[in-house]
Structure formats: structure tokens, C-alpha cells
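In what follows, structures are represented as C-alpha cells.
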Structure I
Amino acid sequence: MLARKDVTIIDQAVPKNVQEAIKSIALGEKVSWYRQSRATYKENDARIFPVTPDAIDVQQFTHAIYELTQPVSQLFSSMLPVITAIPHTIKQLIRIKMNLGVYAKLDNENSYGMPHVDFTEISEPLVTAIYYVNDSSGDTVIFNQRFGEKGPLTEKTRVSPKQGRLVVFDGSLLHSGNTPRDNTPRVNVNINAFVYDGGKVS
């Protein structure tokens with residue numbers, strides 16, 4: 001486990017056989033993917049989220065697994081080992097979705113997705129967890145700034161997509177997804193949950 005202030009990175013978060021089972025399902029032909037022309041921003045989001053010169057919003061494909069109070073996909077049971085690996089006592093799951101990013105030619109190799117938080121109205125401690133389904137490229141960028149803070153963004157850390165890796169961080173931290181730099185798809189599972197023991201990971 002690699003721990004940093006507000007961020008925890010866990011390699012081999014679940015056993016290898018579980019990793020392979022999740023990857024087989026995610027990269028198989030039975031998952032229904034829905035195209036989003038914008039990976040992050042919706043109309044008017046630029047008014048509340050900061051925009052940087054390196055930020056770019058590209059398309060991705062998503063598959064909803066859990067919404068608010070109930071599973072909405074048969075994949076939910078496959079995600080239970082990943083949920084269990086989150087180093088917090090979970091009070092309530094909010095959302096689980098799987099993202100699939102495909103190669104897009106970029107002029108700036110240092111670019112990343114639009115900085116954002118998954119939920120802007122948070123009344124209690126929230127964590128965001130990202131599980132990487134396969135080895136890929138296109139780092140997740142986590143910033144030092146939280147939603148609503150003013151001033152220029154500075155990077156806290158970059159996390160490379162590696163099969164079996166789980167990154168967990170305070171849900172109020174701005175972060176960015178990314179697009180793969182080659183033809184290997186970038187597949188990750190995004191989990192948001194309210195927790196009993198605070199959103200900050202020590």
C-alpha cells in the first residue's frame with residue numbers, strides 16, 4: 001500500500017483470479033456500453049470547475065453498475081471484492097460506473113481530462129475510488145485543490161492505470177481522468193461512497 005496525504009494507492013487490491021474475472025467481463029462482448037460525447041463536463045460545468053491549458057474533454061463509454069440505492073447491472077456482484085478493498089467503513093454507496101476510454105490523437109502529450117469532482121453537493125464525508133481493470137496508459141491526475149477553492153491548480157500526484165490497482169482519495173479533491181495514448185483501451189471502475197471515518201485517507 002502506497003499512502004500519501006489524502007490519497008492511498010493499493011496495488012493488487014484484489015486477488016489475481018478476481019482481477020482476471022473482472023477484466024474478462026469488462027473486455028468481453030456482453031457489456032452494454034453507452035457513448036458519452038464528453039467524458040466529464042456537461043453544459044455549464046465550466047462555470048463551476050476550473051479549466052487549465054492541459055485539460056481536454058474527449059468521448060468515453062460508460063456502463064452504470066450502481067445508482068443511489070440499488071444495483072443497476074449484473075456486474076455489481078463482481079465488484080464486491082473491489083468495494084471490500086476500500087480502506088474505509090462504507091456508510092452508503094452512491095454510484096459505481098465503469099468507464100472505457102479509447103485512443104484519441106492529442107497534440108499535447110501532457111494533457112488530461114477536465115478537472116472535476118464527481119459530486120459537488122456533499123453533506124458528509126465522501127471517498128472516490130478508482131479501480132483499474134487492465135494495464136493501459138493515460139494517468140489519472142489528482143490535484144491539491146478541493147472543489148470551491150480559488151487559485152491555480154497544482155498536481156498532487158499522477159496514478160498510472162495498472163491492472164489490479166485501486167486508488168482511493170477524498171471525494172472533494174479535484175481530479176482528472178485521461179485517454180489512452182495507444183490502442184489499448186483504458187478501463188476503470190469509478191466508485192463513490194459516503195464513509196463513517198472521514199473522506200481523508202491518512
Structure II
Amino acid sequence: MKTNEAFEDARQLTYAEFPTKWLWLSNDKQWKRRKSKYCIGRAYYAHPSSGERFYLRMLLNIVKGPRNFKDLRTINDVTYPTYKEACYALGLLDDDKEWHDSLIEASNWASGQQLRQLFVTMLLFCEVADPLSLWESNWKLITEDILNRQRRILQFQELILLDDQLRNYGLYEIEQILQQYGRSLKDYPKCLNQI
């Protein structure tokens with residue numbers, strides 16, 4: 001990033017393009033303009049479940065000439081607190097419409113327990129851009145069976161549960177399913193960790 005500060009032409013390159021024009025001198029610990037065009041570069045793989053590291057890698061392949069890590073999170077003069085939010089602002093992440101639609105469609109035939117399992121499957125194996133929004137939009141579908149089940153368990157048909165109580169029951173059950181896979185709601189930053 002120091003080279004980006006010092007040389008205007010370096011700021012026209014992404015992280016992946018940088019080694020095509022610049023050569024790293026390990027003894028001097030600095031970049032030097034490349035004389036030959038031939039180079040072999042490598043961008044390390046980051047799995048989508050690796051969180052901020054994955055989003056940082058996405059930005060490094062899009063943003064040209066960042067001078068620091070804050071520049072990577074700055075999109076249209078707005079500095080976002082996380083790399084994920086910056087990716088979302090750039091339109092690199094989907095809006096999760098397919099996951100919302102899947103839950104709504106499944107609610108026509110699936111039980112609440114099956115919907116909770118589907119929600120967990122989405123968290124574990126799909127690229128849900130905004131899990132909190134997915135939960136907020138669909139928690140009533142995901143918890144629709146809990147009141148009747150609690151009435152049956154407690155043998156108290158007049159039982160009333162407030163929305164917050166239903167949400168907490170739902171989150172508790174989602175946590176139980178996640179733990180079967182060695183995961184937790186705590187693995188999803190800024191999301192669902194209301195238990």
C-alpha cells in the first residue's frame with residue numbers, strides 16, 4: 001500500500017493486477033517497477049464462510065489502488081465498518097431474495113421445525129449475505145408451530161407468548177440445530193446472537 005501512496009500508476013491496479021507491473025524485492029522489502037511482462041502471481045483462496053477475510057479478498061480484486069485498509073472499505077465516499085458491508089454497497093453480494101423466496105415457498109408445506117432446519121441449512125451451506133435480515137423477515141414463519149407445541153407440552157391451552165418470547169424460542173431451537181453441526185449463532189457476527 002506504500003507503493004500506492006508513492007506512485008500514481010500503481011493506484012490504477014487491483015491487488016491481482018499489481019504483480020504484473022511491479023516486482024517484490026524481498027531483500028529490500030519494497031516494490032520495484034517490473035521490466036519484463038512475465039510474472040506468476042497468486043491470490044490466496046478464502047472460503048465464503050471465513051467471514052471478513054473472504055470479503056477482504058473480494059475487495060482486493062475489485063478496488064484499485066487502496067492506500068490503506070480503510071480505503072478498501074470506502075465506497076462512493078462512504079466508509080463502511082466492515083468489508084462485508086463494503087461488498088454489499090458495491091453490489092458484489094446478492095440481496096438474499098432467493099433465500100427469502102425459498103422460506104416463503106417452503107412455509108406452504110413444511111412444518112416450523114422443517115423451516116428451522118432449512119434456515120440452518122442456508123446459514124451453513126449457502127452464501128446468505130444478510131442472515132439478520134433473513135431472520136427478521138421470516139421469523140414468524142419459522143416459529144409458527146412453537147405456541148401450539150408449548151401449549152401441548154405445558155398442557156395449558158390458554159398460554160400466550162409475546163413476539164419476543166416466540167423469537168427467543170425460535171432462536172434457541174436454531175442454536176440447538178446449529179450445535180449439532182458444531183456451529184453457533186455466535187459464529188454469525190451482528191446476527192441472531194440474541195439468546
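Computed values, structure above
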{"quantity": "Structure from which 48, 15, 14 was derived, semi-axes √(5λ) of the Cα gyration tensor in Å, options I, II", "calculated": "II"}
{"quantity": "Which of I, II leads on mean count of other Cβ atoms within 10 Å over residues 67-74, largest value", "calculated": "II"}
{"quantity": "Structure (I, II) behind the derived value -13500 of helix-only ellipticity at 222 nm (-39500 (n - 2.57) for each DSSP H run of 4 or more, over all residues; to 500)", "calculated": "II"}
{"quantity": "Label whose coordinates, when volume of the Cα convex hull per residue in Å³, for residues 115-170 alone is calculated, return 84 (choices I, II)", "calculated": "I"}
{"quantity": "Comparison of I, II - label where FRET efficiency 1/(1 + (r/R0)^6) of positions 75 and 155 (r between Cβ atoms, R0 = 41 Å, to 0.05) is highest", "calculated": "I"}
{"quantity": "Among I, II, which structure scores highest (criterion: distance in nm of label points 7 Å out along Cα→Cβ at positions 35 and 139)", "calculated": "II"}
{"quantity": "Per relative contact order in percent (Cα under 8 Å, 6 or more apart), the highest-valued of structures I, II", "calculated": "I"}
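Throughout, read-outs are computed from the coordinates displayed, never taken from laboratory work. Small disclaimer: the values here were computed from a predicted structure and weren't measured. Cβ atoms are built from the backbone, for glycine too; each structure is taken alone.
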